[in-house]
Structure 1
Amino acid sequence: MASEQQSKSDKSKWYRLDNAALMYSAIQRNTYSAVFRFSAVMTGKVNPDVLQRAIALTIPRFPTFRVKMKRGVFWYYFEPNDAPGPFLKADISNFCQPMRAKEDHDWLIRFFYYENRISIECFHALADGAGALTLFRTLLAVYLRELGYRIPAECGVCDMSASASAAEQEDAYQRYAGSVAAHGGIPRKAYSAGGTPEPFYTLNVTMGLIPLDALAAKAKEQKVSVTEYLAAALIYVLLERQRREGFQKKLPVALAIPINLRGWFPSDTLRNFILTVSPSVDPNLGDYTFEEIVTQVHHYMRLNVNRKLLQARLTGNVRFQRNRLLQIIPCVLKNPILGFCYWFAGVYPVSATYTNPGAFTVPTEMQPHIQRMEVILGQPYGNRVNCASISYGNVMELTIAGNIRERDIERELFRFLVRQGLKVKMISNREE
């Protein structure tokens, strides 16, 4: 079988961490990992034996996921993981637990099932959402084939009879680094939508299921995309929260929104290939209506998400990675430096993260077997919440996840969407 040949040929292969993975490896510890989850709610109850067989068949086809992380003297790196697994588990209520050293045979991905739900959790150093969804989509196809259904290798389902291509394994950041680098200024502190910390690694998750056609119509009324509309709604809610707190000093509300670079720089990589942009609103300039926020987010995205600016930022990040002084600093000293850079550039000037990987597409033959998709960004880096959304068919699933006890952000966000005329069905893992 091609997958077996692939496994043998990759046995001695190792991977340098890509630019994004370097940061995630630096902040990784036994009490924190940048982990995200995708779930497919199937129309039938999951057969765990068949699903485990599908996992065992699928993983060898994806060498960049079949790895473990090792620490060298100067850099972390990935090497092939030939340990047993990964093994399917019954689902848990606190999602996206840290990827702890020496746990689960060093696997950096996990698979869960519960009734008719299949879930994958992925350490962000391995891949971004687009890469993980390719693996997940292919796994679902293999699972359905094992149940006896004929599923073609199309619409993002990888050909299991072919080996992984070099393009799937490339570090696209290095490929597209240019000659002109962007030099950012000193970040400005943003409002932190924090609250009362929950006990260790309690992740509160609230999901809202929204009809996609109605949501798209609301966005169209404002002449913006669905992503821009939901980002503006989150900013509006965070601005209102800061106003209710009553502090005299007001801080900007800014979001970190990951951009899939594959749309601007053609690449088939299944590794990380994203940059974040940060639309913001400064309440010191006056009160903003929702319509004004939508307009500001829309024009910010149009101005900042273009090939030239993205390549300049990408180049700056790669140049930092290639810095000769940084190259010779041992890992034990380098990790605090990279960790501080991550906090200073990615946490300090940001109020929350919002990601939308878009519509989950599958071959026509798979469509009747999937009810909806779900996405969860794991524990935030700090005391705050994360927001994510994904659509399948006519359902947009919107998630607020965080490690704070207060639930006013998710409550007010979904109330706001209801006031806009949208129907929202809510699901939560909270007990109360």
Structure 2
Amino acid sequence: MPMEHKNTEVWYRLDLSAIVYPTLQRRDFSSVYRLSVVLKEEIDPEMMQQAVDLVMPRFPTYKAAIRKGVFWRYLEPNNRPGPFVQPDVKNPCQPMHFKGNNRYLVRFYYYGGRIALEAHHSLGDGTGGMCLLMTVTAQYLQLKERVHIRPEGFVLDPGSKPDPEELEDAYMRYANARVCPPRPQEKTYRVRGTKEPFYTLNIVDGIMSVSQVMQAAKRYQATITEYLNAVLIAAMLQKQEQEHRRRQLPVKIAMPVNLRRFFPSKTLRNFITMIYPGVDPRLGEYTFPEIVRQVQHYMRYHLDEKQLRGDITTNAATQRHPLIRVVPLFIKDFVVRQFYTKVQDKNSSAGLTNMGALQVPDSMTPYIERFDIYMGQPFSSRTNCAIISYGDVLTINFASSIIEADVERYFFRRLVRDGIHVKIESNRSQEE
């Protein structure tokens, strides 16, 4: 909900998803995700800075700082210098403090041919972040290669005015089901691992061929997303079994759904909800084809406009409650934090997001090698998995804050067993 201040400045109340992220902020944790594009030639940092400076004003909800009100948080215009392009770091997605970095909640990095964007989830989801990254990349290529790139898809025209719909809280437009279905609340299996030191994020990337993954998924009559979800569930089940626990727990994956696929919206802010495919090993031993089938049935039932509308309505009901609106922010923060740590975070064993196949304007394709996406540091000790593809290159990026990489190892072994050739890259000092 935009509000005008001082005649020209527009402030935005945090969207329905964004409300949660600042409440989880700790000295050693921020809800930060990372998107990157690898170009075929080395990045010129000065030209990249020019591109960032030209593009940022086109994205008012990213050229913003978080401001705390008595009842809500807001995004306010940020006219301080920055954000400044910097050389990449070994440990990405480091905590992002609201008053650091000239109050910007985005960072831009370069290394070799890579341009990386890190953004705080309060500003928007991966779709909004990808629009910003691709528009900066297009602007950079226009400056460096003198190539003309027409705005389309994720590439916006930096000289145009933002469409009001890009800046809206789309949740509130579609939260109109006549019932609020209950949220799933069940304790799930969590990986027990050795926590890494402060600021350490372990990255394991698997790079493979889209067509090979598609062939493997087809053998199980599944989509790529269904198949990879099943592979991650199977890896978690294997890890739980290996721990010889006295009492087994369900394994569930927290999977963000891009609601723009179901509800027309151009918003560059958050517009996602979570679904939780999984299996319960207490019911018996699952073969891999059975896991795939379970995931398929779950996803095909829940990825439905009516089911998702109900979910959005449940989430919006709290914010709309007249009593909640007048409760001071510090009390809201306390309640949300308690609910998230005691209920929501225990709902899933790992996270998996799939941005799908990325389309770019034809004039950009000769310059691009691949894309990467990271969900960032998990809130609790576990691993997060993010998938993106471009052309025939599919990358699966694991990010974890624990030393052990058993889940990642089991995951990639299954892919190799299914005939997929996987190239592994990692920021760990030793390959495991």
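Since every read-out is calculated from the coordinates, none of them should be taken as a lab result. Bear in mind the structure is a predicted one, so any value in this text is a computation, not a measurement. Cβ atoms are built from the backbone, for glycine too; each structure is taken alone.
Computed values, structure above
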read-out	value
Value 18.8, calculated as mean count of other Cβ atoms within 10 Å over residues 103-110, assigned to which of 1, 2	1
Entry that produces 2.3 once distance in nm of label points 7 Å out along Cα→Cβ at positions 215 and 287 is calculated, selected from 1, 2	2
When mean count of other Cβ atoms within 10 Å over residues 63-70 is computed for each of 1, 2, the largest belongs to	1
For FRET efficiency 1/(1 + (r/R0)^6) of positions 295 and 407 (r between Cβ atoms, R0 = 35 Å, to 0.05) computed as 1.00, the structure of 1, 2 it came from	2
